[in-house]
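Just so it is clear, none of the values below were taken in a lab; they were calculated from the coordinates. Bear in mind that the values here come from a model prediction, so they are computed numbers and not experimental data. Cβ atoms are built from the backbone, for glycine too; each structure is taken alone.
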Structure I
């Protein structure tokens with residue numbers, strides 16, 4: 001493993017200094033607003049997030065998953081280089097977040113590659129094991145000025161290699177959340193309150209009451225995973241009750257894929273970059289900008 005002693009995530013030959021969740025999320029929670037944590041899977045998607053954030057005057061928070069995205073994009077270092085290439089021409093805060101990582105080796109590799117934030121997902125383990133593994137990651141990451149998000153409770157849908165059912169028993173316990181945050185030293189807590197990963201297969205019932213109880217006990221920023229398809233009024237309620245970061249993935253993939261499919265149905269369509277991919281990128285950016293505006297949670 002690379003020797004990272006006294007190394008910050010701004011080193012490694014990169015021209016762009018990334019920021020951490022600690023530098024942006026506390027203010028979001030204080031202001032009753034939230035940042036969209038947008039999944040990226042290509043150079044084009046990275047450009048879209050950063051460019052949209054610049055237009056909206058918001059920080060650009062990009063997430064890369066532990067399952068398929070990092071492999072598709074050529075690995076952590078390649079992702080960091082693409083972000084550096086895009087972000088050097090913009091003057092907004094940029095956060096690069098490694099999302100839902102279960103392996104300590106993967107987490108340390110993302111930090112070595114210049115990511116500024118990581119999420120350790122040990123929610124599938126017992127409470128005690130979750131605390132121990134999360135604390136281990138916090139102690140390591142904080143040495144290098146990298147923020148850490150932990151998770152307590154589990155979301156219905158696919159979590160890597162297994163399916164989680166729609167059961168309220170999986171939702172975050174407020175008392176456990178208090179203990180978890182104090183014991184691990186995490187910077188943000190992902191909670192389970194009724195959302196799900198991927199496309200909803202049931203009518204979502206967002207447990208705002210449970211969120212309120214968690215927010216009373218936990219002062220750090222709270223995170224909502226599974227934001228795609230969640231009713232907008234519930235998103236606003238969640239933001240006004242402690243949620244400061246909302247993960248979005250499925251909606252972005254969907255609008256991109258649907259636009260590409262629609263373009264090919266145009267009479268006399270001819271394949272070209274301009275006729276296929278530019279409309280898809282434009283649609284993606286409109287979706288991103290809409291969500292950034294929504295997450296400001298103005299009432």
Structure II
């Protein structure tokens with residue numbers, strides 16, 4: 001079985017993306033990794049090249065400035081990396097620049113890929129998500145955060161990145177058939193020094209709004225992101241991936257939050273009550289089909 005990872009990145013240093021940690025977290029379960037590195041304003045390419053020159057292949061890329069609507073350029077960059085994966089690869093592990101796999105899940109992931117390698121009814125695997133916010137101590141607790149997404153796909157070039165690269169589709173917008181894994185993606189996209197967080201939101205927001213710069217959150221006089229404008233968080237009680245320990249140790253800002261306080265809307269409170277009563281989360285958007293043997 002051959003496994004290839006793929007990703008895309010641009011301005012990782014400027015906007016504090018943990019791309020080094022992201023790539024290092026999938027290297028142990030990949031034979032090689034393809035990274036589409038965009039035309040950056042910093043030394044992102046050198047950073048990616050230094051991680052593991054034996055296993056990481058860089059595809060130099062220029063982002064299409066005509067794709068500044070709905071995050072389309074992110075899907076285009078994802079597809080660039082995916083298309084470079086060799087035909088002899090069985091499974092493709094996708095990871096974004098602010099996502100990290102935990103080493104405790106490697107056995108589960110490897111076992112699933114081996115088990116379903118020859119079952120062509122399976123298009124990929126579904127991961128759970130932990131969305132960290134403000135600091136490495138809190139995760140999103142409301143239904144506004146997506147709970148699951150596809151992060152492993154079969155090496156089928158009829159599959160493509162969908163919309164803003166959150167998930168995948170195949171053929172003519174057909175949802176992928178996936179197997180849920182007891183494995184999580186640790187998403188650190190909302191954990192940055194507040195000034196960098198605001199700059200990242202201002203810049204990348206233009207890729208959803210036709211190139212227009214929009215204010216994504218309330219700014220303070222210091223022009224920093226206001227992390228307190230959040231509906232609900234909960235304290236994280238697990239362990240972070242080993243590759244994240246240095247970044248966590250070097251965190252240089254404070255974020256204090258009282259988990260007992262929340263701004264959850266009435267409709268979301270109703271959804272939470274239904275989930276407690278039934279064990280199921282109703283009304284969630286599902287960009288996939290669960291495999292039924």
(message) When distance in nm of label points 7 Å out along Cα→Cβ at positions 62 and 142 is computed for each of I, II, which one produces 4.2?
(response) II
(request) Taking distance in nm of label points 7 Å out along Cα→Cβ at positions 22 and 262 as the quantity of interest, name the structure among I, II where it is greatest. (result) I
(message) Given 135 as the derived value for volume of the Cα convex hull per residue in Å³, which of the supplied structures I, II does it correspond to?
(response) I
(request) Work out which structure the value 2.0 belongs to, where distance in nm of label points 7 Å out along Cα→Cβ at positions 150 and 174 was derived from one of I, II. (result) I
(request) Could you tell me which structure in I, II was used to calculate helix-only ellipticity at 222 nm (-39500 (n - 2.57) for each DSSP H run of 4 or more, over all residues; to 500) as -13000? (result) I
